[in-house]
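Alright, structures below, take your time with them.
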Structure I
Amino acid sequence: MLRILSDLHFRDASSHLTSLEQLAPVLDGVSTLWLNGDTCDNQTGMSPAQLNDIKQFFFQRVPVVQFITGNHDPDISETHHCSAASGRLFATHGDAFLDEIVPWSRVGHKLRTRVQQAQFDHPRLDIESLDGRLGLFRHACARFPRECDPARRNITHRIRRFATEFFPPRQPWAMIQTWRSFADRVAIRQPDWCPTAQIIATGHVHFPRVWRRGDLTIINTGAFSGPLGAFCVDLAQDTVTVRRLKKQGSVWHPGPTHTTIPLAPPRSAP
């Protein structure tokens with residue numbers, strides 16, 4: 001079975017995942033695991049040894065593991081997206097579908113400047129192609145300093161972090177607008193970026209939801225941080241199952257089935 005998880009945000013104080021061992025039941029019976037971006041915060045401060053420890057945890061428990069890059073772990077691997085079932089299931093972190101990477105962030109203008117610099121430094125990367133855009137976004141996000149130290153948990157730092165995320169008030173409004181438009185943004189790009197995809201699994205916007213746009217199903221797996229929770233996405237025998245993840249005590253488990261989606265036979269890309 002293939003399982004997709006996203007946005008663990010491990011070693012971030014906002015994450016509800018405080019130890020990777022808490023994921024052990026979620027990894028049971030999994031033959032292939034895709035970690036679809038923001039597995040950890042590797043932009044600043046994490047040593048190569050710490051990153052290697054995270055990778056080894058998964059490598060020791062699942063036969064095949066793919067680390068897909070996200071905006072918080074832009075250099076965790078060189079893999080920006082994955083596909084399975086003859087391209088019918090496609091996964092990428094999700095920021096590529098947003099022109100501004102994180103339109104709800106108050107430091108978004110700094111990221112825009114870094115993307116422009118990346119375009120100047122890497123003129124062969126086409127921002128209108130999937131691989132080109134992700135290459136530029138990963139260059140822009142690498143070593144991008146956070147406003148607050150993600151590892152600090154004291155109450156003063158939590159208050160400061162809350163303030164940076166919710167003030168000015170345009171930030172939560174921008175997040176809501178992103179949630180409302182996200183599925184349409186994905187559907188618009190699908191014919192050019194992943195034309196054989198019937199299901200696209202994303203993370204990034206921390207909004208666990210399944211949308212239908214014609215024959216296309218778009219899944220956002222939510223996050224292990226924030227109040228909305230997270231999904232896992234499973235592929236077995238041409239059926240994709242979306243399950244809510246539940247925390248029982250200190251341990252995470254696959255919970256009840258949210259949606260089951262049978263894949264249609266493969267069709268040629270237009």
Structure II
Amino acid sequence: MENELYTYSPITERPPLEMPEGKRLAFYVGLNIEHFRLGQPATSSSPLTAGFVPDPMNHGWRDYGTRVGIWRMMELFDDCGLRASAITNSDVCARYPQIVEAGVERDWAWVAHGQTNSILHAGMSEEEEVPFLDTMLAAFDAALPERPKGWLGPALTETFATPRLLAERGFTYLLDWTADDRPFPLTVPGLISVPYSLETNDIGLFVGKATTGSDYEQIVMDQFEVLLEEGGGVMALPVHPFVVGQPFRFKYLARVLRAITSHPEVWVTTSTDIAQQHAAALEPVAV
């Protein structure tokens with residue numbers, strides 16, 4: 001089966017992004033704000049108890065993010081003058097309203113992340129997915145100043161129908177397809193892909209590969225330096241408050257954010273602003 005969502009286009013045949021004030025690199029932080037349902041296995045610190053119901057070890061670890069980690073990170077973002085791209089489950093609106101209120105006060109860009117990270121979209125029929133998305137959007141409409149324009153599926157999951165269903169509901173970009181360093185058009189009219197990253201994602205590095213804090217700092221800065229030298233692209237830094245919001249890791253996040261956001265050639269922005277700036281130049285390509 002061929003991927004009909006986008007066509008092959010080498011980066012050498014596409015112009016670099018145009019950025020405000022002649023900046024060389026667009027940078028955004030993808031702040032994953034998630035709700036995990038009790039008794040359902042999910043991202044875990046320890047596989048030893050991951051199948052238990054209840055699972056205090058892993059569920060409490062995940063809850064640390066919304067209770068403590070995100071508030072620590074908010075102070076850092078404020079200090080760096082950074083607006084988060086808040087990749088948010090709609091269940092967060094009811095479960096953790098203080099977080100949503102704080103994000104609205106800070107004018108964060110909101111990215112829909114499904115209802116909960118306990119339910120993935122892979123395998124849903126269209127008849128199941130339509131009401132699921134509409135319930136998600138109803139929660140966002142009630143809690144946010146405006147409906148999210150971007151989408152990252154829980155665990156980056158979609159169905160073949162998801163992009164079309166999202167476009168029909170006013171979405172303009174996806175983060176799921178991590179295939180490029182620049183935005184690119186999708187075959188669904190009005191929809192583009194904006195870069196996201198698995199390679200610098202704190203879950204993959206810290207939980208999946210047991211990376212140390214100092215190695216995380218080196219990896220993120222190596223990514224930054226190469227992309228800055230090449231110019232004309234996007235650097236996404238995905239973070240999870242229950243992972244990099246832990247004190248012994250947080251100090252390294254603080255170091256990289258202060259270094260990157262203070263660089264004069266970096267456009268510190270959001271995924272939504274990147275999509276808005278470049279959507280008009282990216283016409284859908286039919287297959």
Structure III
Amino acid sequence: MAVEAAVTQYRQDMIAAFAQRKNMLRASTTKELVTKGNTATFLVSGNSTDLAVTRGANGQIPYNNPTNSQVSATLVEKHAPYELTGFNVFASQGDQDRVMRDESLAVIGRDIDKTILTELSNATVTAGSGAATLAQVMDVQATLGEAHVPIDEEDNMFAVVSPKMLTNLKQIAEFSSADYVDVKPFSGPAMKMLRWAGFNWISSSLVSGVGGATALCYFYHRSALGYAGNLEEDKIFAGYDEKQGVSWSRAEVYHGAKILQNSGIVKYTHDDTA
């Protein structure tokens with residue numbers, strides 16, 4: 001039946017659209033806080049080819065120089081600015097000032113992860129492809145071990161994979177059974193970091209090719225990847241320009257990522273359609 005003088009009520013509390021709203025990968029890197037400058041240089045020392053020596057015919061011990069290499073990450077300036085007129089804020093549904101601040105932080109958080117993923121894509125060591133299986137994960141682990149990567153350092157080993165790869169692995173008994181794992185994937189919050197097969201597993205919807213037949217996933221040691229930035233926590237500014245009657249927000253970061261040891265990163269091409 002017809003409703004006389006129908007009223008429509010608009011909810012004032014906002015409902016955030018589905019999107020990644022924080023960075024997840026920065027914690028998996030070797031971080032360097034840059035207080036001044038546009039380049040951060042990491043020092044990688046030692047190698048796996050030096051051998052023990054014995055005294056020479058002259059009775060002297062031959063000495064070698066230590067192997068040192070310097071790897072630099074160049075910082076790039078990134079911003080996430082939003083602006084609305086005062087009347088737009090006044091006339092619109094919900095707290096638009098808060099919407100702008102939240103979106104600024106979300107954009108910067110995604111850019112941090114995208115910067116790290118872009119640098120990881122430059123790795124050249126590959127192992128495995130197709131739908132994830134226990135055997136292929138073990139092959140990845142073996143590839144890292146053969147490169148002298150200390151795969152027993154569980155706090156330093158990470159797997160950044162597509163959501164489909166992680167759900168495929170959850171169907172493997174060795175992944176989900178309490179007989180094999182301490183952190184159970186079918187209990188607790190969905191974003192809880194899982195630890196299995198020596199890796200800390202991070203599911204990211206930002207990996208290249210997500211949802212397709214060539215989703216790029218990565219397995220690596222923390223010491224294989226450097227991340228440099230001017231902040232350890234996200235920084236945001238917000239205000240109101242009385243002269244122009246404009247509300248605004250802006251988050252910023254100066255950052256960059258760089259592969260420090262290519263042998264410590266393995267790329268895995270996962271078939272998300274399988």
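If we compute mean projected area of the Cα convex hull in nm², for residues 100-195 alone for structures I, II, III, which one ends up with the highest value?
Top value of mean projected area of the Cα convex hull in nm², for residues 100-195 alone, among I, II, III, belongs to structure III.
When you work out distance in nm of label points 7 Å out along Cα→Cβ at positions 220 and 252 for each of the structures I, II, III, which one comes out largest?
Numbers: I: 1.8; II: 0.9; III: 2.7.
That would be structure III.
Values in this text are rule-based calculations from the coordinates and carry no lab data. Here the structure is a predicted model, which is why all the values come from computation and not from measurement. Cβ atoms are built from the backbone, for glycine too; each structure is taken alone.
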